[in-house]
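Okay, got some structures for you below.
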Structure I
């Protein structure tokens with residue numbers, strides 16, 4: 001398939017503005033040519049963009065495609081068949097919003113990825129972590145205090161998306177198993193969390209030896225480790241062990257941000273999820289003790305952005321929205337846009353996201369050889385980040401891998 005996009009304003013995130021007069025030729029799943037002069041391609045279908053903005057598809061570096069309940073413990077009542085059926089809808093809706101690539105931070109497996117890649121279900125490009133790994137009693141431990149031993153893997157959705165490991169040898173084995181199952185990256189829980197019943201936010205989870213074991217195995221396999229971490233202590237421990245990306249990080253302070261910058265670690269804030277949980281999670285079943293922890297991390301969101309910006313830490317776009325809160329996936333744009341230039345917010349969801357999933361030059365840019373993952377936006381996102389809304393009403397076209405998922409031009 002070949003088509004020529006004309007009459008557009010080109011927004012390559014490496015620039016500071018959208019530029020008119022460009023044409024873009026797509027052949028098969030790649031961008032063939034980008035030029036400020038007319039492109040000769042007699043066999044290509046011409047697509048007139050009507051002076052709309054053409055930009056790369058969006059990248060969300062922290063989603064949970066299988067987490068279809070806001071109160072995660074409710075997943076124990078969800079069989080795997082229903083979990084996957086719900087996931088199919090969630091994946092399609094992410095693509096409808098313009099997210100042509102997502103990194104699943106725990107839950108999605110190789111079967112989910114294969115279903116999307118083979119066209120069985122529509123969805124973004126998937127970079128998967130398989131089951132997230134946590135210690136007994138930590139953020140990953142959803143066992144009730146009346147439970148005796150872990151249930152089998154196939155019991156329900158909640159068991160399928162997580163695993164428990166204690167000690168360096170168990171962590172090493174668990175990391176190897178996720179990579180054997182096709183994980184693109186390994187997910188660890190190294191601090192307390194909001195949506196977990198027993199662990200305080202400030203708790204440290206996994207020792208240096210345990211984290212190091214996972215990092216060593218990931219590097220040996222050509223992969224990397226991402227960690228759920230909130231506090232400076234947890235972030236410092238993880239980064240010093242060689243962890244590549246920190247998820248959430250709300251309580252980060254200036255010295256810890258400087259350490260991250262020095263080590264080249266990425267931060268993936270998820271401010272929209274705490275805002276959405278504050279407003280909506282109670283009615284969706286989240287207990288009061290979890291909502292109290294949510295209020296605590298919500299206080300520090302904008303300070304996190306400021307610490308990381310000052311230190312030079314690269315921040316990718318992440319949403320981390322569970323269950324029915326998924327419809328706020330694009331809300332992170334406007335939240336960050338209150339304190340960051342619009343181009344920096346867009347870069348977080350394109351250029352920096354591509355770095356996180358290790359696809360520089362292939363995703364997040366519009367240049368020859370890159371994947372043809374493209375959006376045609378009704379207006380200029382640099383002037384109005386609200387153009388990214390749930391359902392993509394201001395997206396006239398969504399292209400993934402050279403194929404139109406949506407074309408209202």
Structure II
């Protein structure tokens with residue numbers, strides 16, 4: 001029998017492994033975005049075709065969270081996360097050798113499995129910690145989204161140093177190593193138990209809970225915008241402000257990194273003041289900031305401050321939603337609830353790059369797209385404010 005002391009220490013090993021695995025998987029998931037402009041030039045892609053290429057891994061990764069969350073409830077995060085890392089190696093290698101638009105699209109479809117990894121780590125980590133710490137801890141795990149920022153910083157550099165094939169093969173090797181580490185050092189919490197009933201039962205239970213869909217709507221805005229900016233912001237900055245590719249990719253990576261660092265803050269604030277209050281404030285703040293950015297046609301210090309403030313708001317909102325997931329999910333359904341909420345968040349990130357490409361191609365401006373974000377956030381704020389005020393929801 002292991003001592004309580006050893007288990008309390010080991011939980012942080014699990015947290016570190018899960019976070020590292022998420023970072024590398026999100027790096028793989030975001031391999032196309034940082035060099036999208038380069039690929040568009042090489043393949044003569046118009047803005048819509050480029051948007052489709054960037055959006056394909058997002059939608060697959062989003063929908064993939066539902067079955068992966070369900071499988072985690074049944075088989076445990078240790079096993080599922082290990083296998084996922086090994087499987088993710090294959091599409092990254094395929095992406096490295098893809099030289100045509102159709103080849104990139106095909107590889108991008110299977111690359112989505114890396115983005116689905118988020119739904120595995122939430123129940124995996126959640127089971128190791130007491131309820132009063134889960135908001136902060138899950139926020140720390142969610143910082144694994146920094147893999148998108150890592151991709152923004154390192155992928156262009158590695159492509160310039162080793163060419164695209166060499167850069168992508170490095171990521172494939174890292175995924176394989178992470179799979180070995182997770183299989184060797186990872187383990188399920190002593191309190192974890194296999195979900196009872198059929199394989200689909202936890203998913204059915206989660207889908208019948210109205211709170212699951214309330215959180216999904218919020219996450220579609222907060223995480224959806226985070227994913228959309230993470231994927232498309234290098235293109236937006238280059239097109240709007242005539243920045244070079246490296247500068248645009250670095251600025252976009254900074255946006256993603258700041259949003260990622262704000263996730264634990266959102267979780268901690270939820271532990272202290274309640275996730276309902278945090279999400280309401282975040283949604284209203286997004287409305288104001290997106291409107292202000294839309295009205296800034298030039299890249300000024302104020303524009304930079306507005307973008308960075310928006311990144312913090314999105315990160316806090318993401319952390320608050322995940323904190324609420326841990327509090328509202330019944331035993332054995334955390335993975336399924338996370339899968340549904342995560343899928344809706346990812347789908348929220350699927351459509352904006354398409355809208356950005358279409359509106360820019362039609363108007364040569366991103367004003368309409370940013371105002372759509374502001375309006376969407378306002379509508380969700382009004383709905384959620386009504387729900388939280390009139391319906392008793394814990395957290």
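Set I, II, criterion distance in nm of label points 7 Å out along Cα→Cβ at positions 234 and 378: the highest-scoring structure is I. When distance in nm of label points 7 Å out along Cα→Cβ at positions 34 and 162 is computed for each of I, II, the one that comes out at 1.2 is II.
Looking at structures I, II, which one was mean count of other Cβ atoms within 10 Å over residues 98-105 calculated from, given that it came out as 14.0? Structure of origin is II. Taking relative contact order in percent (Cα under 8 Å, 6 or more apart) as the criterion, the highest value among I, II goes to II. Determine which structure produced the value -9000 for helix-only ellipticity at 222 nm (-39500 (n - 2.57) for each DSSP H run of 4 or more, over all residues; to 500), calculated from the coordinates; the candidates are I, II. For helix-only ellipticity at 222 nm (-39500 (n - 2.57) for each DSSP H run of 4 or more, over all residues; to 500), the value -9000 is produced by structure I.
Read-outs: derived from the displayed coordinates by stated rules, not from any lab. These numbers come from a predicted model, not from an experiment. Cβ atoms are built from the backbone, for glycine too; each structure is taken alone.
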